[in-house]
Structure I
Amino acid sequence: MTFEDNASNSIKLRSIILEDFPNVLKWSKNDAFCLANDWELHRDEQELYKWWLHCVNHLAEDSIRLGIDFENELIGYADLAHIKNN
């Protein structure tokens, strides 16, 4: 089995859920992650939770945020958008 075969079977896109918050909180405590992803450093946990709750519950007409799982662990998310007139 090649890496590509293994990776394609291990990486999945899925809906984000509130239960993903512990992963998001872990990311927020990693300064290198925050700097690489343009996140504010040392973000308040309650404020971060409110933001994630909004991300989970916000249904936009022209975009969707999907979780990226690798080997059944959330490792990130992707924002997909339909940009009109482009």
Structure II
Amino acid sequence: MGRPGRRTPRVCRRLAGPVEHRFDDVPVTSSEDGAITLDEGLARFDCTIYNEVEAGDHTIVILQLHAVEHTDTSLPLVFHRSAFGSLSEPA
């Protein structure tokens, strides 16, 4: 699982689109066990599904985190009020 950076709104729009085209033109790497990570992501999370909770017409997936890797210190991309933005640099 990868965390997109603020430079990647195009990737976020693609990942939120139709399942059959979700990874079209998105640079990804697949691990031996089938995990997919975003090549342009700020961080990578090694996790497994711990639980799934039905919530109306949604399913909330709770993950168990095994490891975290990050090499980029850019700020994350934020989606708020139907628009992409970024956090402020710390003072």
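FYI, it's all coordinate maths here, none of it is from the lab. If you're wondering where the values come from, they're calculated on a predicted model, not measured in any experiment. Cβ atoms are built from the backbone, for glycine too; each structure is taken alone.
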Please state which of the structures I, II yields 149 when volume of the Cα convex hull per residue in Å³ is computed from it.
II
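Check the numbers for FRET efficiency 1/(1 + (r/R0)^6) of positions 24 and 64 (r between Cβ atoms, R0 = 30 Å, to 0.05) across I, II and tell me which is largest.
On the way: I: 0.95; II: 0.50.
Ranking I, II on FRET efficiency 1/(1 + (r/R0)^6) of positions 24 and 64 (r between Cβ atoms, R0 = 30 Å, to 0.05), first place is I.
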Of the structures labelled I, II, which one yields 34 when relative contact order in percent (Cα under 8 Å, 6 or more apart) is computed from its coordinates?
I
Entry that produces -2000 once helix-only ellipticity at 222 nm (-39500 (n - 2.57) for each DSSP H run of 4 or more, over all residues; to 500) is calculated, selected from I, II:
II
